[in-house]
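What follows is a set of structures for review.
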Structure P
Amino acid sequence: MRIAVTADPFIPVPPVNYGGIERIIHFLLDGLKKNGHDVILVAHKDSNVNVDLIKYTSTSNGLIDQLKNIATINQLKKWRPDIIHSFSRLAYLAPFFMTDVQKIMSYQRKPTIGQIKKALRISRKETLTFTGCSNYITNQIAPFAPAETIYNGVDQNIYDYRNRVEDDAPLMSLGRIEPIKGTHNAVKAALKTNRKLIIAGNIPTEHQNYFDSEIKPYLNDKIVYVGQVNDDEKNKLLGIASALLMPIEWNEPFGIVMAESLACGTPIIGYRKGAVTEIVEHGVNGYLANDFDELCQYIEQSALISRKKAYLSAENKFSSKKIVENYIKLYDAILHR
């Protein structure tokens with residue numbers, strides 16, 4: 001198969017620090033090539049991949065920039081792909097809507113149903129398919145368009161499974177520092193349970209005040225913020241943690257950090273929101289809490305979770321090998337329907 005993959009123009013593939021979906025694109029490209037397929041990527045100019053690369057000319061998000069990026073993707077017509085798999089904007093597929101080329105739009109966030117309906121009206125019949133990174137996302141698309149779930153995942157080769165941690169191992173909070181991610185809830189839980197907590201992640205400019213008021217005042221020798229981390233640093237931090245906390249205040253579309261945590265054997269303790277309920281098997285690879293009191297209760301019970309079972313749940317459902325296999329099956333089904 002000749003497969004073109006498109007990423008958003010803002011972050012290179014693979015990313016250095018922040019950029020979860022860019023990591024997935026990276027192992028997908030490698031997996032497709034190892035399986036003998038011809039692959040090309042449209043992505044940020046600083047991407048470093050083992051396939052052909054078409055570079056976006058703009059990394060901004062204004063209307064003119066979007067038109068430039070659509071023009072860049074239009075260059076794929078010379079390459080003549082069998083399938084275009086978009087991890088970028090649905091609008092970027094516009095040059096191919098009325099062609100026979102099969103198109104897949106993979107959603108990593110809440111879909112805009114109006115745009116999906118419009119794209120279906122414009123596109124040639126049976127050439128546009130959608131995937132969601134969780135059932136939570138797919139179930140929003142499925143009433144209006146062909147869609148199926150293919151989970152996000154993690155390259156387990158870059159994470160080390162740890163079968164045990166120290167008795168006083170810290171809790172871990174990893175991800176963007178903002179209210180919906182519940183970093184403040186993780187701090188409160190660590191204080192109530194008298195546990196160590198390591199906080200890692202980027203602070204978006206618009207949430208600096210949140211960090212300064214809700215997180216920074218509580219930092220001390222037991223609750224520490226280590227800033228952004230790369231893959232090596234994530235591997236080390238998740239590996240020494242007793243549990244990853246996900247006390248989120250929104251419906252998480254997937255949360256790649258959870259797959260990364262499980263790859264280290266580290267269980268997850270989070271709220272029953274969004275895809276957390278699909279990733280966490282209560283009592284097997286972590287705990288699902290209904291409220292703050294339950295969150296703290298399960299923190300106290302985190303050592304009861306088998307780290308081996310946590311690791312196996314990642315291997316069985318969220319490994320890069322599994323994700324690549326699932327996408328290839330989808331490509332085959334689309335081309336032979």
Structure Q
Amino acid sequence: MIWPGQASGTGQTDAIDRRIDPARWRQAVYSDVSLTTQWDDGEHSGTGKGRTPTCSNSQPSMVFSMLAALDVEPGSRVLEVGTGTGWNAALLSERFGSPNVVTVEVDADNAATARARLGAAGYSPMAVVGDGAEGWKPSAPFDRVLITASLRQVPRAIVEQVRPGGIIVAPYATEYGGEGVVRLTVREDGSASGPFVGSSAFMRLRQQRTQRTHVREYLGGKPWPADGAKSMTSTSPEELGDWLPMFAIGLQTAGVFPWAEVYDDGSYTLWLRDKAVTSWASIDYVPGAEEFEVYQSGPRTLWGEVQSAYSWWHLQGRPGFERFGITVAAGGLAHAWLDSPSHSVPRVG
């Protein structure tokens with residue numbers, strides 16, 4: 001059973017059962033879309049969609065671009081974090097030989113299915129069940145690491161398992177939203193640094209998922225706007241809603257995340273909340289309006305922080321993903337930069 005992704009945007013179409021409609025299944029498999037293969041960590045069953053997709057076969061063009069960024073050389077030892085369906089491991093095994101590939105999967109059922117598929121196709125990489133955030137120390141050091149789940153922090157254990165000069169390619173997401181594929185080179189001192197090579201939208205690494213607190217908890221049981229202070233803004237929430245500006249905002253802000261409450265008439269409320277559950281903001285978007293109503297509460301002025309981060313990005317010429325990069329220090333802390341590691345992205349809040 002697969003749920004094909006859409007050619008543009010995110011989300012999945014209806015399920016396709018290979019046994020019932022093999023022609024449509026084959027057409028989907030050979031299309032340039034992602035294929036969701038599991039919902040809700042395997043707890044969901046049936047042909048309908050679950051709440052959260054938790055395993056997929058990634059979009060082929062994205063897979064190939066990440067493999068190109070990985071730039072594996074013959075004889076290299078490669079670690080893949082997130083076996084999924086096993087397709088990436090098969091591609092690496094075909095090109096560089098199964099003995100040079102280790103693939104780690106946290107979900108035992110997915111790992112077993114992938115191992116069977118790989119064996120049936122004639123490949124035998126070391127396929128293990130484990131916490132991908134811990135890498136696979138018994139087979140370290142590696143020359144290349146490919147991570148196929150979105151990160152909020154680059155796991156220190158993985159950096160430590162890569163030879164100096166080795167490469168880590170991974171999707172890296174900010175707390176605020178937006179995500180890009182980063183290509184890090186590990187240095188002699190144990191740090192790692194490199195640029196983003198494009199945008200991406202992957203499922204989050206299970207060990208780094210975030211549980212969100214409901215808006216009502218921020219209001220302290222009072223009806224909106226509770227104790228929020230009112231103001232007006234000429235900055236439209238629409239300007240901030242695309243993947244790239246969200247990414248740029250997320251690189252500058254700490255522990256802030258958005259959520260849009262959409263209404264039938266095309267208007268919506270953009271909610272901003274902090275992870276510490278101390279501050280919130282709401283911005284009411286109305287189509288055609290020139291000013292928008294804002295309410296904020298708490299020690300942090302979240303809308304002010306987001307506006308400041310957006311303004312900085314705009315003043316820099318609205319740079320794309322490829323102009324940004326991150327450096328992960330030997331101690332594990334990361335900082336973002338623009339164009340060069342010496343030009344740090346500012347932090348707000």
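When relative contact order in percent (Cα under 8 Å, 6 or more apart) is calculated for each of structures P, Q, structure P comes out greatest. In terms of distance in nm of label points 7 Å out along Cα→Cβ at positions 288 and 304, the structure with the greatest value among P, Q is Q.
Comparing mean count of other Cβ atoms within 10 Å over residues 256-263 across structures P, Q, the highest figure comes from P.
Work out which structure the value 0.35 belongs to, where FRET efficiency 1/(1 + (r/R0)^6) of positions 16 and 296 (r between Cβ atoms, R0 = 41 Å, to 0.05) was derived from one of P, Q. The value was obtained from structure Q.
A value of -6000 for helix-only ellipticity at 222 nm (-39500 (n - 2.57) for each DSSP H run of 4 or more, over all residues; to 500), calculated from one of P, Q, originates in structure Q.
Computing mean count of other Cβ atoms within 10 Å over residues 112-119 across structures P, Q gives 17.5 for structure Q.
None of the figures in this text is laboratory data; all of them are computed from the coordinates on show. Here the structure is a predicted model, which means the values were calculated and not measured. Cβ atoms are built from the backbone, for glycine too; each structure is taken alone.
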